[in-house]
Structure 1
């Protein structure tokens, strides 16, 4: 979902985290973050929660952003 990808990138950049730093926070390879940000890997719910925690963001905000976008599209 492009909205979620863009939001996650914005949150990472807002916190001045590099892809390498976020990967290290998640104990994942850099390719994992890259694939998520490029839409080549879709996050499962547990991964999504861990990702938000690593960014120190409230996952509920991400869900609201997605809901808002879905409402605009309908």
Structure 2
């Protein structure tokens, strides 16, 4: 068993740089996709906040004015 592992050791050492490059590319892609997703979600969150502020002003604003008058 040891001889078999010893024979395959050069192949393992040959593939280590390839595996390292694949892992670096994988993590770079994941990081890029995460940054792009956050860059898309920030304007969506701002638009939703503005929409909720407008809806709040339309539906709750009159009640706030009435409660301020009484």
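Laboratory data are not the source of any read-out in this text; all were calculated from the coordinates shown. Since this is a predicted model, take the numbers as computed values, not measurements. Cβ atoms are built from the backbone, for glycine too; each structure is taken alone.
Here helix-only ellipticity at 222 nm (-39500 (n - 2.57) for each DSSP H run of 4 or more, over all residues; to 500) was derived from just one of the structures 1, 2, and that gives -35000; the source is 2. Structures 1, 2 were shown, and distance in nm of label points 7 Å out along Cα→Cβ at positions 9 and 33 at 1.4 was computed from 1. In this comparison of 1, 2, the computed figure 69 for percent of Cα pairs over 19 Å apart is attributed to 2.
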